[in-house]
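Colleague: Presented below are the structures under discussion, each in the form of structure tokens.
Please treat every number below as a calculation from the coordinates, not as lab data. Predicted model, so just to flag it, every value in this text is computed and none were measured. Cβ atoms are built from the backbone, for glycine too; each structure is taken alone.
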Structure I
Amino acid sequence: MNLQRTISTVYQDPLELVWVSTARCFGIEVVRDPNVFASWDGVGTLRIGDPSSLDADDSLAQMILHELCHALVEGPESFRLPDWGLEITNQTQRVHEHACLRLQAALATRHDLREFFAATTNSRTYYDNLPDDPLRDDEDPAVPMALAGWQRATEGPWASELERALRVTAAIADLIRPHVAKESIWSRD
């Protein structure tokens, strides 16, 4: 007796589906690549590391939101530039990363997802020390850049899609939270 079956469907993580779809609304195709952390080619492809190349508390959704925040902070012209026109090793551009993190925190905070969408790598300390209102003018030169990104995020052509993705993420988080262990990124303190 032959018990082989035909597999005609695949499991896909719902949160990944939401954020990959959102990236497409920005004209961005997301490709997983174990050889990068995150890299935008300036043409239409965003390469993000596969799970084996990311930290345990990273998610594809978080990585996509972070890259979208870079695009929103840097403005429409950045879509034509590799890595949004930024050089991660250039310390003079650190203010751009900080503006991105402020925008990321502001967007996530509105949906009670600030910790869920927290920054990774060595930027986490800056992110964790942001004020409750990350867009408040506290003399950080990143604030005006973050405010420009906020305007694009909330009033620009992708505002509704970005808001939808954040709302859906919050709904998924609310549904799954009662079923996760304390150390899960889905849990709250």
Structure II
Amino acid sequence: MLKSLYIRNFRGIKEAEIEELTNVNIFIGRNSVGKSSILEAIYLASSWAEPMDPMRGVAKADYIISRRGRGDWDIYKEVIWYSKDVEKDIEIVLRYVSSKELRLKIFYEMLSISMLKSPTWLEISEDIIPETLRTLYYSFEKNILWDPETKDYNTGVSPEVVRERIFERFREEIEFLRNTVFLDDKISVEDFEKKIWM
């Protein structure tokens, strides 16, 4: 279960931290203050472990764009960056009651969704993989590492070793992400019930 959430450079949120989350959380506020953006950030973060929305059969990143009446990720992805400032990475940090933390980033210059269903990358540092001398980013979907300094996928660290260590350390947290769905008025109660009770 999530304990807290940190969001930076996502939609209308320049920077926000939400602490003391519980099993049920209610966000109250005027229109356009970021309530839906908080939920979209969690949903987009979940695409790291489960890129496709099991309810809708589409990439979660595409749904984040299309649900507000825009096209798809490859064409309109800049709309999810705060003030459309694509020079700054989107950062979503999930802190769990287990005291474990997943630090996820979305880089504007990364591959298109047609090649990579999830634009979300897990930050890999020395505390996860001691062999790394610098921060790397890992795609769960493609089982690849990326070095933001060199802009290269050839990092000298085995993605298989990274995947194994991530699973050892974050198994429950990954399951939490895999079970994340976005419920809104775009899916009927009947469709939701069919998917759940099948």
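Colleague: Upon calculation of distance in nm of label points 7 Å out along Cα→Cβ at positions 46 and 78 from the atomic coordinates, which of the structures I, II produces 3.0?
Modeller: Answer by label: II.
Colleague: Shifting gears a bit: In terms of volume of the Cα convex hull per residue in Å³, which of structures I, II is highest?
Modeller: By volume of the Cα convex hull per residue in Å³, the leading structure of I, II is I.
Colleague: Sticking with this one: Out of I, II, which one gives 5.0 for distance in nm of label points 7 Å out along Cα→Cβ at positions 30 and 150 as computed from the coordinates?
Modeller: The value was obtained from structure II.
Colleague: Shifting gears a bit: Quick check: -13500 is what I get for helix-only ellipticity at 222 nm (-39500 (n - 2.57) for each DSSP H run of 4 or more, over all residues; to 500), calculated from one of I, II. Which structure matches?
Modeller: Working through the options, I get structure I.
Colleague: Suppose mean count of other Cβ atoms within 10 Å over residues 70-77 works out to 16.2; of I, II, which structure was it derived from?
Modeller: Value 16.2 for mean count of other Cβ atoms within 10 Å over residues 70-77 corresponds to II out of I, II.
Colleague: One of I, II was used to compute mean count of other Cβ atoms within 10 Å over residues 134-141, and the result was 19.5. Which label is that?
Modeller: Value 19.5 for mean count of other Cβ atoms within 10 Å over residues 134-141 corresponds to II out of I, II.
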